[in-house]
Structure 1
Amino acid sequence: MNDAAPTPTPASAPAPRKRARVRAPELIGKGGWINTGGKDLKLADFRGRTLILDFWTFCCVNCLHVLDELRDLEEKHRDTLVIVGVHSPKFVHEAEHQAVVDAVERYEVHHPVLDDPELATWKQYAVRAWPTLVVIDPEGYVVAQHAGEGHANAIRTLVEELEAEHGAKGTLRRGDGPYVAPEPVATDLRFPGKAITLPSGNFLVSDTTRHRLVELAADGETVVRRIGEGVFREPQGLARLPDGRVIVADTVNHSLRAYDPESGAIELVAGTGRQWWQGSPTSGPAPEVDLSSPWDVAWWQGKVWIAMAGVHQLWTYDPETKTVGVAAGTTNEGLVDGPAAEAWFAQPSGLAAAGDRLWIADSETSALRWIDTDGVVHTAVGTGLFDFGHRDGDAGQALLQHPLGVTALPDGSVAVSDTYNHALRRYDPATGEVTTLATDLREPSDAVLVDGDIVVVESARHRLTRLRLPEEAVRVEAVAHRTRREATEVAPGRLRLDVVFRAPTGQKLDERYGPSTRLLVSSTPPELLLGGEGTGTDLFRELDLNPEVAEGVLHVSAMAASCDDDPANAYPACHVHQQDWGVPVKLTDAGASRLPLILAGMDESV
């Protein structure tokens, strides 16, 4: 290992950048470290390297997008840059250490991860949203904070500046990082996602972490063939078409592919391979339109319906016209019913067609929802982004925890793969009751009916598990939870909301076609806001908080577009930065009158 890099000549060294000097707090977390070979790390271990802290939680599709955004940067600068994931859970299940270990393997995280189940480091760095990236320079000072997606180019520029600057100062240390790869485990499946049956009686399973499909014999265990290695990236949903082909949600490739079980042919049918961003087309020829993390697919009403988890919408693909388009959802994250064009979803991840209904597992709201043939969205179970648990009974008060799959049952009811409760649940529209069919599953993500049995995809046990549909429900002690985050104390009345965004070095706001920023504000309960809700183009807003409401959640969605600032370039590269916040607030007379949220810029709050 080299202790220091060669020092550039003075002529090649960039001028030091002026910035606040904020010492980075220590990294602490009761869950300990993953991917370090058992070694506990401290900030001092990273001195001399640029350090990026990635505050993430494994339920969050935006966090998964950021993991992918960072991979090239991590590889290119592996001798001067260290990325550390700080796992900061939203759901109770995500506070389990083994679940974090599983997620690190599932999503191929190739850097150290600090398991912080009590959000200790999250609080130290004043983080307010998943995902958030904090950049620390080789001398241990915080130099930038970015919330949300779309910051890869800005961070790459900053990392290169820090590398040159600290190389010139002699404070840069090159060498191998602290990452230690875990030992591989031999299993036929590795974190399978979804499954369907084929006409032969065999199963087709998306073998997600190994980036392929696997055909299993009717026993659910014997491997018949492995399909598409080198083609797929973390495939999830599967749906049979009337012509016998299977549509595959090729999730991380942001695409749909068609697989022919007879010929073995695989064909790209929708998506460009690029992730959809605000302002991109939302309809058109399927191979020319960007998609965003399609998680499940279902054949319903003559089209393939797509659970577009990455943008909180439902889309459709028409095999006849070879076109795609938005069918429901606004891209705003939350739980709002009504006409499809006005409904809000939150990471829809499971679909099941049942006559005049398309059932939806809306994972981040821990909800079971459905859309009817008139295009109206309804909620059967679930209340919003922050309430979850395991509670049976009347659907109005029943609770789920981050479900990923739904399965239509012959009697008109629906089975829910209640993933983070490790359970299979049932909702009966005829009675409005929720019951528990089975427990002691491990992260069930889908299920399929076979000869009166139900075969469950136990994702974290890497297998299919056959269950007899029980005649009576399993009795489970009811538990209810709310996302564990400290509320921000704010004063009733006038509250100034500021979303801090500074265009990255070498970029400027893109105002060629109108305003380059957007801000949407709402609240739970709605009565919390007496004024200031709605959409606007400024990144600040004067809110009027109701003194009669003691606490609630402010929902803030911000977007900013910036382009490379090069007058000589007629077609500059442009970048979209976006983030949703759910900020728990408590109204007190001594509370703050200003709420800053950092989309991109120096973290002045640490």
Structure 2
Amino acid sequence: MAHKETLWLSGNEAIARAAWEAGVSVASGYPGTPSTEILENLGQYADVYSEWAPNEKVAMEVALGASFAGARVLTTLKHVGLNVAADPLFSSAYTGIRGGMVIVNADDPEMHSSQNEQDNRNYAYAAKIPMFEPADPAEAHAMLLDAFELSEKMDTPVFVRTTARIAHAKGLVSVGNRRVNETKIGFYKNPTKVVLLPEISRVRRQEIAARFARLRDFAESYARNTIEPGDTRMGIITGGISYLYSKEAFPKAAILKLGLCWPLPEQKIRAFAELVDEVVIVEELDPFLETHIKAMGIKCGGQDRIPAIGELNSAIVNQALGGEKPEIMAPVDLPQRPANMCPGCPHRGIFYNLARLDIFVSGDIGCYTLGFLPPLSAIDSCVCMGASIGIAHGLNKAIGGDSYKKIVSVIGDSTFIHSGITGLANMIYNQSSATVLLLDNRTTGMTGQQPNPVSGTTLMGDPANVIDLEQLCRAVGVKHICTVNPHDIEDTQKVLQEELARDATSVIISRAPCVLAPSMKKTKTVPCIISETDCSGCKTCINLGCPAISWRATSENEAKKPGLKEKEEGHAQISPEMCNGCGQCLNICQFMAITKAEK
């Protein structure tokens, strides 16, 4: 009998464990909150090869290739990452699989760490791929196992959709042993199935239609599509995290809980609708269930009362549907914690310099997006991964003349590898004149310091080739490349002004490690200190926006101290616990009030 134990796991940890139990041998993804920790945890299992791919499209293709060999595979990404991987995704529905292939898609309602809010259940509908939607970590574990079985039974990739709440919530999960993948691993040539020439694709399209009919039958019998009896005056149809909100808000209501959100069990939905006086759909974001259930001819409501923007919670559902005591379930109003770059972040020096110039800064996705926030306020646009270079190119072509003197594109090393290289190639090919700032901190910082092809290690900790960014830019065709230390603010400012004056595409590589990188944690740092008597109160260092620097107002008694300047309102101070001695504030203080503390 298989050994069973119960563990306290997050949704992401539960998914990683389930992938191991399912016999997954290859996993590929790209880091992105809220999905990141899945591969970080799966990479700790020695019998699973796990990798961070350069982007989500590559990750999807790697997983599909391993599936063609017979391996059970997992690919993980956040909702916007599926946009990048959409090309191989739609084709994978046509090729089918050999070893089970599961795609974990993590949506981010409320945009806790994303540039947009999107409901990727729509991808399941558009690609004609089934999608499971767990409500908690235990279901995430169980449904991932179900997804692998369905994938191989139906010859299709399968989605498991989570959200930020499910990914990071903790719960008790019953776990088991690793299963043996019974599919033989090796080369298996079947070109009439996987070579998608038009005549083959037309045949495969008919197979997708036949497969989908079988999937509808599966949906009717799937054990996790359940009717929970209750008060029939209002029947709730829901799934995923919205089920928990509905259950907390209306514990006595009749509920149809959908564990498989696509395809839908039409007969079960009709049977449930017959049991209740009113059908209400509770779901986050798009009216996905509501639209498809209305298309069945079933009268129902939902987003006429429930908001379609942001996360739901029990209080919102309760109030929207006329509950009695919504105040009991209202969430705690926690103090806001503004986003900020870390003390000593090399990006801060770059944006301090950009803010001093009268230019348009085309930003990108990463820690450096925080350069938009005051007091730096140095980013003018940010669209999606890798878009900064294309935006800069478009500005140059639209405005023309000497507009290149006012256009800077800012992109990080991981984002550049993800989807910035093609933008740079386009600038050279189509003859733009603009300055590209490539911020090389040797990690994927925003999502938690994951390695990338510039870092020198793999997800599993093995040494790896380090891409030479200078040589890469030269290979693309860039003739003007220079490197700066972003902590040296004045030298960086000089280089920026020189390159902005150049009527050609140039790349400035800002090279300094992320302050949270393991190598930096081992480095002993000497913090900076501010002399209270020498500080003029000009607040130049405050305008760096460093969390380690704060303003201390001078009290009436302190103003009478000898040595303090008359009419002084206060002075800057540096927290020795937070300061890592980067020296940016020291470099910009014109009154020499900032020095290094004695070792």
Structure 3
Amino acid sequence: MCGICGAVEARPGATVDAVAGQLLTQRHRGPDAEGWFDGGRGVIAQNRLAIIDLVTGDPPILNEDGTIGAVLNGEIYNFRELRDDLRHAGHTLHSSGDTEVLAHFAESLSARELARRLDGMFAFATWDRRRETLTLGRDRTGKKPLYYYCSDGIFVFASELKGVLAHPSVPRELNQRALPAYLTFGYVPTPETFFEGIYSLPAGHVLTYEPGGQPLVERYWSVPVPGVTAGVDTLDITMREAAAEVRRLLAESVRRRLVADVPLGAFLSGGIDSSAVVAIMSGLMAEPVKTFTIGFDDRDGFDERPYAKIVAERFGTEHYEQVASPEAVELVERLVHHHDQPFGDSSAVPTFLLNEAARRQVTVALSGDGGDELFAGYERFAAGVLASKLIAVPTGLRRGGRTLLGMLPPEAVHGRMGRAQRFAAAADRGMPDAYLEWISYVPELWRRRLINPSSEWARDDYRARWEATQGAKPLDRLLGLNLETYLVDDLLVKMDRTSMAHGLEVRSPFLDTALIEFAARLPPASKARGLSLKRVLKRAVADLLPAAILDRPKRGFGVPLDRWFREDLERYTAAMLGGGARVRNHVNDEALDTMLAEHRSGASNHGHSLWTLLTLELFLRRQDW
């Protein structure tokens, strides 16, 4: 795990000093070593967190004749097979790690061919001094980030936005189109960012650039959707056969992610996904697995510790717990620093604390991220399938249902019921809008009151992604959409930034390529039927996990925001979002005051909306727009 960065200039002599400044801003991503390859008009560099090959793996990593340099953020899990292929082809290797394969394969493979050979979580860059060509690549599901800027003959890239902004040629200009999108999603959808002219390389894409030209961005992999993706069809398979293969693939994925020359452990929430990972790890490791859990006081039902303890005791892990309190919200300023832009997912707070606690004991941790995305673990998947059926219901009946929901008292429409209300109201506009309203951080009614959406680009992109899977089954379409949006821009961003803030590498067995591609082809009913979710995964690990874990309802990794903003953090929120707040230059004063008053009185719960606005406010203050 590392941070990578670099610059290419059309005029001779890309400045090493500028790239050294980029390295400095990303040192938390790789505190063990740093180095760069000065290739004339192109310079690439890396901060290194040493995980594998502690002796010969420090940057820069070059090919035999020193004409190609390579830097890597992440891990290539099939690097040993690739090294064998290179040796058989006559290459001489000087390290024992994974980065070197990039420099050698770049001699003969195109950018897309190179990325397709790699299996892992990665963002990489190679610079070919002879051809004067820069190649960037990002892993299939976007576990590792990569940002870039190109203008006036200068190309700059880095693992973090702050790394791009550290280059003196990159301007700092607010992207106004990002505001309405952020209020909708809680993040700015790829490839846009909050900074004008700086873009995120999409997951499953590569980029090539030559001095003075324009970047060429190409897709090398896409989320498979049966009936839409060429050669991908729904498997004719029994539940028993499907569960057996899921178990085999997950076990193999965990095994491959245990390769490390440093201590490793696992996150344990007490949910099915992380519990399954810990169970499999326990069978593969000689020593007890170190497990880490974050919890809350139990007034709001957010505490996961009792369930995690059941699993820890079942498998004899070396278990560590930590409790998050309202004071932890003070971390929001550090979170904005590490995200480099507003981020509306409040679970970043406990995730940050979890990573901090784990780093005291280990350098690598395995997580359960991706299980819900592959096997339909969220309620919104069931709601989305229902929406696809509701579209066929006569308009009068749909309106009658909305009227009944509208008659419910305010105290009855918090949480799930509130989302159901918005979901039903959006159903007339079609499936993607209904689903989008279910997941929105700020409900549409309040978005329109707070800000006049000047651009619909994010919604349009969302609808276009939905329409691109026309003809597939509703659940398959939803899972594919979720993998390309929420997973990439929310869950994986949150985990990357909060782990790398502490120099911790997090690996996600559920996001193994083989497991993703197999799960995508399973019959939808094997994953979800009605409100029964993750059916095949539960069957796959039924003999491993206690019934208390298998049978418990799905709980998100949430934060008791509604109570915190009404009690412990009321003064803080009023001070940050009150008169004089910078966010008021971008949203309607009266609407924001109404939202604050309603939440304070208990008339409505606006916790998620207030958190979204709070992180926006802190971002605006940091940038001093």
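Listed values, structure above:
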item	result
Which of 1, 2, 3 leads on volume of the Cα convex hull per residue in Å³, for residues 236-571 alone, largest value	2
For FRET efficiency 1/(1 + (r/R0)^6) of positions 124 and 468 (r between Cβ atoms, R0 = 35 Å, to 0.05) computed as 0.30, the structure of 1, 2, 3 it came from	2
Computed -12000 for helix-only ellipticity at 222 nm (-39500 (n - 2.57) for each DSSP H run of 4 or more, over all residues; to 500) - originating structure among 1, 2, 3	3
Label whose coordinates, when Rg and Dmax of the Cα atoms in Å is calculated, return 24.2, 79 (choices 1, 2, 3)	1
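Rule-based calculations on the coordinates, nothing more; no lab input. Model, not experiment: these values are computed from the prediction. Cβ atoms are built from the backbone, for glycine too; each structure is taken alone.
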